[in-house]
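See the structures that follow.
Quick note: the coordinates plus some simple rules give every number you see, no bench work behind them. Note that the structure is predicted; figures quoted are calculated from it, not measured. Cβ atoms are built from the backbone, for glycine too; each structure is taken alone.
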Structure P
Amino acid sequence: MRILVIRTDRIGDVLLSTPVLSVLREQRADCHIAMLVSPYAAGAIEGHPALDETIVDERSGRHGGPSGFLRLVGDLRAGRFDAVLVLHPTARLALACRLAGIRVRIGTGYRAYGFLFNRRLYEHRREARKHEVEYNLSLARALFDGAGEAAPQIHVPDSARCAIARRLRRWHVRPDDPLVLLHPGSGGSARNWPAGCFSELAGRLARRGVRVVVTGSAGERDLVERVAGSLPESVIRVAGELDLKELAALLQASSLCVTNSTGPLHVAAAVGTPTVALFCPIKPCSPARWGPFGGDHDILMPEVPPCPRCIETACPYFDCMERIAVDDVYETVRGRLMTGRPELAGILAGKGGQDSTAER
C-alpha cells in the first residue's frame, strides 16, 4: 500500500503532523509512506524513521501557476498512491489529489471543496476542542480504525549536534551552565510577548549567571537585536545562522526554552526540552490546540477574556500580551531551572534587577 500525507504549511504544523507518520507505520510496516510539504518545512520531516519519501510542493517554482498545477498532478499520479490524508486542506491540493486518481482521499467535510474527498471528517479545528496532534490522528484513524497515539518527532543528526557543540565552545558555554533559549518571534502566527519584555527577562537571567541565547530567523534580525542589543555580550544572538536541524540540536542542549506560540516551541517539546510558552487569548491560537505536546511544560497567558480574533487598538485589553508580567515569567523560569538543580537557588533568588551576581 502506498500512502501520501499532505501538510504544506509551517514548520510547527508539519512537526505536529509527524505522529500520523508513526501510527501509519505501526499499522502497516510494509507500506510506502510519502509526505508532501513546502520547501520551508521539509527539514521538519527529514530523517523521520517512518517516512520513505519526501515530495516538495514548489509553488514558487515548478508547481506554480496553471502549468505547475498540472505538473503537481502528474507528480502525484506518478506516485501511484492508494490513499491520501490531507491534513491541511486547500482547494488546490484537494483537486490535485482527485485528478491524480488517488482512490482513497481523506479530508475535511466542512469546506466547499469537501466533495473532492471520499472519506470526510467533520471537525471545526478553529474551535480548539482538542490538540492539533489529535486532529491529525483523526484522519489517520479514518484510514485505519486501530491507529493509536504517537508524539511529534524530529530527527537530529550527529552533524547538527557537532555543529552546535562547536558553537557552544566558541560562546564559552560550559557543560554545567544553565542555558536558556529565548525565541521572541512567531512569524506572524500569533500575538507576541513584547520584545522589551524578552529583553528584560534576558537581562535578569544574564545578571545571575544564566547563559542566554536569543534566536530568530534571518528576517527577525531586527527583533533579535531589539531584545539583545543593549545587553552584555554574554547574551548570545543568533539570527538566520542555524538551519532547522541545528536549531533542534541547540534546543536539545538547552536547559529551557521561552517562546511565543511558534515552530521552535514544538521543536523544543519534540526533543524533550522543557518550555515556558507565552500564548495570546485568541481562540484559534489556543494552547488547547497549539500548546507544547507531551512532557512537562508551563503555559502563561494574559488574564483577559478569550477573543475570536485580534482587533488591536479597538480592543479594551490591547496590548494584552503586556499583561504577562516579566516577574511571573522569571519566576516560572527560575522554578524550572531549579528543578533537579537546587544549587541554582542562590544565584536565581529574587525578582528584581538589583543583584550582586557579576556579569560574565
Structure Q
Amino acid sequence: MKIGFVRRGHSYTGGAEAYMLRFARSLDSLGHSATLITSGEWPEDRWPFGKILRLPAKSPDAFARAFRSAVTDCEVHFSFERVPGCEVFRAGDGVHASWVDRRKAFEPHWKRLTRVLNRKHARIVALERQVFDPLNTKVVIANSRMVKEEILSRYSYPADRIAVVYNGISPALPGIDRATARQRFGIDPSSFCPLFLGSGWERKGLTTALRAVEMMEGTQLLVAGRGPADLYGSSAAKFAGPVREISDLFSAADLLVLPTWYDPFSNACLEALSAGLPVITTTANGVSEIIQPGIHGEVIEPGETLAFAEAMEAWRHGNRCLDARSDCLALAAKYSMERNTGETLKVLDNVTLR
C-alpha cells in the first residue's frame, strides 16, 4: 500500500511525530511505502522511509489549501493535521473545540480575553469542522473513547465511521541504574520522586503537580520536557529540561504524575507503564480508560491538588510502587506498536476498498 502521512511542521519532542515514526517503521518492515507530506521544517534525515513532499505553507489554513492542490501517487492519505480532503484523519490531538472549553477552568480571565481577540483558535476550529464533515473525510481514528465521544457530541459525523485505536509503543529501552540516574538529575537518593514528563506544562497540569508535592515531606518532583522553568520555580522540584533518554528518567522516578487538563491519550503515561512505573493522572486523559485504579496507579479529577497529594502519599508507603511493577509491565505489553499497526492497517485497508 502507498500511504501518504500528512503532518505540518516538526518537533523533536512531539508526540505525533514520535508516533508517526514508530508507525512508519512498522509499515516499512511489512513492505508498505510511506510518503511524508509536510512543510519545510521537517528534517530530511528524520524520514528514512520514503519520499518527502514539502508544501510551501506555514499556517494551518495555508497548509490545508496547499494540500488540496497537491498531486501525489498515494492510495490513501493518512492525516495527523486538520486537513479536509484526506481519506483518514487521526485525531491524535483530540478535539480542539473541546480543549478550548476545558482550558477555561484554569486559565486567568485576561487570557480568555486575549484568546477571543486572537483568531488562531477560531481558524483551527473552522478547519476541524470541515474535517469532521463526512463528505470530506472517509474515516476518523480516535485514540481513546473520550475523543470519539467528544467528536460525536460536537459534530455530525457518523459513529460507525470512527474507529478507536489506542496508541502503541515499542518495548522500553533499559535505563541506567537508579543511583546513577538520581545523581544525574540531582535527586536525593532517599527522596520519594514523582516524575512529570511532557511539554505544554500549563495544559498538562504542572501547577497542580507542584502544589501537591509541596504538601508532602521528603519528596522531589522531577520535571522533564520543554517549558518555562523560571515561571514554575519550586524548592520541591528539579527541572531537567528536554531529555532524549527518557528511560533514564524512569530509572530515577518512583511513579509518573500527570494532572493534565486535556490529553487524548498520553504517550508518556504508556511509556512509564512500560518501564514498570505506576501512573497517577486525570479523567481528562484518554489513558485513564486502560488504568485500573489501585493496580496501575490512580485516576483523579483535574485540578484536585489535595487528591493528587493524597494519592502520591498512598503510593509512597512500603514497596507499593515496586510491587506494582509487574502489573504495569503487563498492561503496557497489551498496547504494543504491533497491535496498533495491525488495527490501523485494517482501517486503511477498508478505506482503499470503498
With mean count of other Cβ atoms within 10 Å over residues 145-152 derived as 15.1, matching label from P, Q: P
Structures P, Q, by mean count of other Cβ atoms within 10 Å over residues 193-200: label with the highest value: Q
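As an exercise: Cα extents along the principal axes in Å, calculated from one structure in P, Q, equals 59, 48, 36. Which structure is it? Display every interim value, and only then the final one.
On the way: P: 69, 49, 39; Q: 59, 48, 36.
That value comes from structure Q.
Can you tell which of P, Q yields 12.2 when mean count of other Cβ atoms within 10 Å over residues 153-160 is derived from it?
Details: P: 16.8; Q: 12.2.
Source structure: Q.
Comparing mean count of other Cβ atoms within 10 Å over residues 41-48 across structures P, Q, which is largest?
Details: P: 20.1; Q: 11.9.
Largest one: structure P.
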Distance in nm of label points 7 Å out along Cα→Cβ at positions 121 and 281 - highest-scoring structure of P, Q: P
